[in-house]
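Read the figures in this text as sums done on the coordinates, not as results from a lab. Note that the coordinates shown come from a computational prediction; the quantities given were computed from them, not determined experimentally. Cβ atoms are built from the backbone, for glycine too; each structure is taken alone.
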Structure 1
Amino acid sequence: MAEHIKCLIVGSGPAGYTAAIYASRANMNPVLYTGLQMGGQLTITTEVENFPGYPNGVQGPQLMEDLRAQAERLGTEMRFGVVTSVDFSVHPLKVTVDESTEIEADSVIIATGATAKYLGLPGEEKFRGMGVSACATCDGFFYRGKKVAVVGGGDTACEEATYLAGLAEKVYLIVRRNVLRASKASQDRVFKTPNIEILFETQTLDLLGDDSGLTGAKLVHKKGTEEQSESEIAIDGFFLAIGHHPNSEVFSKYINVDEQGYIITEGKTSLTNVPGVFAAGDVMDPVYRQGITSAAAGCRAALDAERYLASLND
C-alpha cells in the first residue's frame, strides 16, 4: 500500500530547502527527497558572497548544509532518493521513488533545478571551482582584473561577457560559428566593449592548469577546414554559457513545459497546470538562476501549497 504524504518536496537546492522550511512551519509535515545531488548546484561551488546573511561569504556546501539543518530542525523529513515516475492524472498525486517506493501526495513541490551544459572536456571537471564556472554573476567577482573566457554565442554568452568585462581585464568570447546568435542589442553591447575579444569559428580543445587552478585554454580555429590552426590563451577563468537543461523530464508528460523544458507556472505564482503541483527554482526559471531567487520561489511554492491544502478542507 502506498504511503500517504501531505506535502512532498522533490529536490534539495535553495528552492527545495526553503519550501521545506515554510511548509514545516505551516504544519504541512513535508517530506523532501534530495535527488542525486543533495544540496543542488551550490554544493559544487566554492565561495558564495551574494547570499544575504553571510557578511563574510560562505562556502556553497556549507550554505546548503545550513539550509538543510534549518529545515530539519523545523520538522522536515529528509530522504535520499530520486523520483523516477509520476502519475499526475489522479488525486492524490502518485509518485514513484527509485522505481520501487510508491507515494500518494496531496501536494507536490517540484524543485529539481537545472543542470548547466558543459562541453565534455576532462579539464571542466578537473578545474570546476578552480577556474571553471557556469555562472558569471555568481563567480565573476573573483576574477577582478584577470583574464577570462566565455563560451557561447547566444544572448546568455553575450550578457555574461559584458558583465565580466566590467570586472575582468580581458574577456575572450569563444564562438563556434562565424556569427553571434544573440539579439542585436546584446551583440551591439559586446561589439562596443573594448576589452572583449570575439574569437569566431573557434572551439576549445582542452583546458590547461596545475594544482593551483586554471591557467589557460587550448583552442582550434576553423576546425575541419584547410585553414585549421591551434593556439593557446592564458586565462584565469573559463565560463560556460551554452545553456542549462531543466530537470523536468520525469514530470513533462503531465506538466506544461516550454520548448527548452522549463516548467510553466501561472503568472507570478508557482502553480502549474495540474492542481496541487507547484514548481520553484531553476526548473522553472530560465532567466535569473540565482540561489536567492530560487529560495524566494521555494517560499512562494510552500505558501501556494498551503493555500491549496486548506482549500481541500473547505
Structure 2
Amino acid sequence: MKNVIKIGTRASQLAIKQAELAKKAIQSVLDREVEIITITTKGDKILYKTLDKIGGKGLFVKEIEKALLDKTIDIAVHSMKDMPDDMPDGLTLGGVLKRENPMDALVCKGPFTWQTLPKGAKVGTGSLRRRVQLLAQRPDLNVIPIRGNIMTRLSRLEKDLDAVVLAVAGLVRNGQQQRISHIFKLEEMVPAACQGILALQIRKEDVFLKESIQKISDKEADDCQKAERAFLKEIGADCHAPAGALAEIKENKMFMTALFYDQKLFCTQANAEVTQAEALGKKLALEIKKQIDMQWVKY
C-alpha cells in the first residue's frame, strides 16, 4: 500500500470541506498521509442550464470516477445524493460517513420567514423535487431555477431573490447554518434520497482500502442509503422525475417516507426490520407505481 492516499473531490468549497471530513476519518484508522485532489466536473462548469437539460446529477461524479479508474486518486468522496444508481465496472462503495441532518432548509432575505414570505416572493432552487413541493404548499410563490455552489446561491439574496432552498447538511458543513430561516419538516418537504450522506468510493480491487474504510463506515447511514437507493432504482427516478426518500431507524426498526411526482405528488410511508432495508425501498416504489397507474385509469 502506498504511503500517500489521494482523495478526489469536486473543487467547490463545500466539496473540499466534505473531503476534509473524510480525510480526518481515514487518518483515524490509517497511519498514512492523505492528500486531497480537486477535480472540476462538467456539472460544475455548466451553470447556465438546469441539470435535467445537461444530463442529470451524474455530471458531478463522472470525471472523479474516471480519475479513480485511472488511479490518479485512490478514494472518491461524493455527496451520495449526486451518485447515479449504477457505478462503472471496477468501482464499488467502500463505505459511508455518519449522516448529517438530511432535511431541506429555507434561507430568507432580511426579515422574511417561511410563514411571512409575501405572495409572489421569488424563491430560488435548482431542484425539481423542491420546486414541486414548494408550489404544492404555496402556489403563489415565484420559484426561480438557480445553479451554482452554496455561496453563489446565497449571494442571490443580495440581488434578485427573496429566499433560497438548500440542504441543511450543506449549510452546516459550509459554516452557514446561522442563516437558516426554516428547516422543513418531513410532512412539508421530503428530502432527496441520501441527502446528508457522504460516500467513499474505491476500486473493487483495493481490498486494503475497503477493509480500512469499513472501520469508519456508519452502519445506520449505510442501511438508510440502501433503502433510499433501492426506492430510486425501482421507481426509475432521475432529475427528469422529481423523487424524494428518507429512511430513519428508531428502536431497531426502519421507517421510510417516499415521494414521486407524475402530474401530481404521490407520497407513501411504511416500516420494516432494518435487515429488510432494500426490500422496504422497493416496496414503497411499487406502491407509488400502483398509485400512478390508478391515476391514469381514472382518466
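Mean count of other Cβ atoms within 10 Å over residues 24-31 was computed and gave 18.8; which structure, 1, 2, did it come from? Kindly include the intermediate steps, with their values, before the conclusion.
Details: 1: 18.8; 2: 14.4.
It must be structure 1, since only it matches.
Given a value of -7500 for helix-only ellipticity at 222 nm (-39500 (n - 2.57) for each DSSP H run of 4 or more, over all residues; to 500), calculated from one of 1, 2, which structure does it belong to?
This figure was derived from 1.
1, 2: which one has mean count of other Cβ atoms within 10 Å over residues 8-15, as calculated, at 30.6?
The value was obtained from structure 1.
With FRET efficiency 1/(1 + (r/R0)^6) of positions 120 and 272 (r between Cβ atoms, R0 = 41 Å, to 0.05) as the yardstick, tell me which of 1, 2 scores highest.
Going through 1, 2 one by one, FRET efficiency 1/(1 + (r/R0)^6) of positions 120 and 272 (r between Cβ atoms, R0 = 41 Å, to 0.05) is largest in 1.
Quick check for you: by percent of Cα pairs over 29 Å apart, which of 1, 2 is greatest?
When percent of Cα pairs over 29 Å apart is computed for each of 1, 2, structure 1 gives the biggest number.
If P(r) over Cα pairs in 10 Å bins from 0, in percent, for residues 160-207 alone comes out at 19, 41, 23, 12, 5, 0 when worked out from the coordinates, which of 1, 2 was used? Present the calculation step by step, with values, prior to reporting the outcome.
On the way: 1: 26, 55, 19, 0; 2: 19, 41, 23, 12, 5, 0.
Derived from 2, not from the others.
If Cα extents along the principal axes in Å, for residues 128-191 alone is computed to be 29, 26, 18, which of 1, 2 is the source?
Going through each structure in turn, the value belongs to 2.
Upon calculation of P(r) over Cα pairs in 10 Å bins from 0, in percent, for residues 112-263 alone from the atomic coordinates, which of the structures 1, 2 produces 11, 38, 34, 14, 3?
1
Where is mean count of other Cβ atoms within 10 Å over residues 184-191 largest, in which of 1, 2?
Max of mean count of other Cβ atoms within 10 Å over residues 184-191: 2.
Tell me which structure, out of 1, 2, gives 1.6 once distance in nm of label points 7 Å out along Cα→Cβ at positions 168 and 216 is calculated.
Values: 1: 1.6; 2: 2.5.
Value 1.6 for distance in nm of label points 7 Å out along Cα→Cβ at positions 168 and 216 corresponds to 1 out of 1, 2.
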